[in-house]
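Several structures are given next for inspection.
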Structure P
Amino acid sequence: MLERLRRDWTLLALCLPGVLYFVTFFYVPLLGNVIAFKDYAPFLGISGSPWVGLDNFVALLEEPEFWSAVGNTLQITALQLVLYFPAPIALALLLNSLVGHRIKRFIQTVVYLPHFLSWVVVVAMFQQVIGGAGTVSTFLNSHGITIGNLMSNADTFKLLVTAQVIWKDCGWGTIIFLAAITAIDMSHYEAAAIDGADWKRRLWHVTLPGIRSVILMMLILRLGDILSVGFEQMVLQRDAVGAGAAEVIDTYVYYHGIRDGDWGMSTAAGLMKGLIGAALIYAANKLAHRFGEQGIYR
């Protein structure tokens, strides 16, 4: 062990800042989850606040607003899994089919640039386009077609936030799948072409199996973060559509914990979300092993 440390000390030193970052901002704050089992008051501190056991969890499960937030979270999550998760894969396959490298690079650059925009900018852009006085709404109204203000329509809000996520992050996720596609041995395509396989069969029997491990890995990571559907995105649009449509678990924790001072119950909600996410990662990783893939850990 000491010999390996002496041999690899430079690599370990390079990893040290990243390890310290995660320990400081991710693992140490986990100790604060003890608040979920206390009647926490900031002026008493964690050690001075009395224990209440599972009372916060019982009160949380009896709270109708919490179940409304859970329902909204699950609905948005399902839409994003069905509509958003396949989008980078489809875009990567489309870009890979383009012959011209300049066109491919140009499109790839254009589609991943929105990833660097903040949600404040993204929501403002959508407001200017499809809002009540937006470009699209004004154009349709001038032609006798009334669609109203889509930015404040609670019935279509979940589809709206999914569309925003696709527009913002689809191009960024495409980079990973494009890298996986370029790693496929070209001889597999040549052999398939010699056997008479058209582009559809090459796509189904060569490309998709070649990136299956990456797809499963990204799906596992997505499932771990499945209940986090964009805190900033929801907060920015919550007032426009109402809490009934835009309240998710993260916003519930924020408004009931920080704004209303119900620290114990909000911490219990956050802890439950984290435990569910960890369970989903474990189950998805086991499923990947059954498919013969490595997953994210053995």
Structure Q
Amino acid sequence: MIGKIRIDLNALAIYARVAELLSFSAAARRLDMPISTVSRKVAELEDSLGVQLIERSTRKLRLTDIGLEVLYEAQRSVEVAEAIDAIVSNRLAEVRGRVSISTPPSIADSLLAPLLSAFQSTYPLVSVQVMATQRFVDHIAEGVDIALRVGELKDSALVATPLLRYRRQLVASPEYLARHDPIECPQDLPDHRVLAFGTSVAGHRWSFVRGDEIETVEVKPVLAMNDYAGLACALADGAGIGDLPPIVRPDLMSSGKLTEVMPDWRLNSETLSLVRLGNRHVPRALRAFIEFATTRARQMFPDLPVSERRSE
């Protein structure tokens, strides 16, 4: 019984190009590979088939009769390989699937919504499910692929991809500042109506940096809210003075409805990250979102104020 011949499809494709051009050197140039490699591959193909495909002379090449027959099949093989490659390439280009995201409500409108709009314009076959919540989610129990989180990770099972780094700004409306005494240093803050992020109006400690100086002051807010977007609206209405991340309602700063107070004294920096489980396979749709988000978010906020001091 005659065993099956094992054919190197790459060698077959190289042979087809040599046979079409009747030149090893021309084929090597067309294939962008050394002529020695082209010659070796054709010789290996002949050895594996046990026949001579090309008659070589010092002047020219000539295909043998069987070489002509093999050329026809080789050309068909190349066409099939190219068609398969096109199918696979097009299929891989069509990123599809579902991504489940958890985000703080404060940045759902100013950051995540426009980010997702741009993402789905690029990847229209990816559906996205968003859960807006301040609490830390259980990625497995709640089916969350990735969460937007501020600060350092405490769960070793999670991995974080930094998205944006910024410092919170102390802000107030021009109307509020016109009605109250000027604020020149952190120690002036206890005399003002303070609005703070949180769930309690108990004392809040804010630390400020100016060069090598560090000032820590305790303030008692007249309003505490665990949603920066709502806090931003209250600040813009002139209710008081408070800290605000620049990625929350940036339009209020750019329109002049809010202005930075004590710009020389800076609050610490924060890092917003994309957080996911580290022990799981990353589906193509999720990987596409992570790559897209890390680039697009920085383009959306190119001028973020960042302090020189890292968050503790």
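Structural remarks
- Structure from which 15.9 was derived, mean count of other Cβ atoms within 10 Å over residues 187-194, options P, Q: Q
- For relative contact order in percent (Cα under 8 Å, 6 or more apart) computed as 25, the structure of P, Q it came from: P
- Origin of the value -11500, where helix-only ellipticity at 222 nm (-39500 (n - 2.57) for each DSSP H run of 4 or more, over all residues; to 500) was derived from one of P, Q: Q
- In this comparison of P, Q, the computed figure 77, 73, 35 for Cα extents along the principal axes in Å is attributed to P.
- At a computed 1.15 (Rg/Rh (Cα atoms, Kirkwood Rh), for residues 27-194 alone), which of P, Q: P
Each value in this text was obtained by applying a stated rule to the coordinates, not by laboratory testing. Because the structure is a prediction, the values reported are computed rather than measured. Cβ atoms are built from the backbone, for glycine too; each structure is taken alone.
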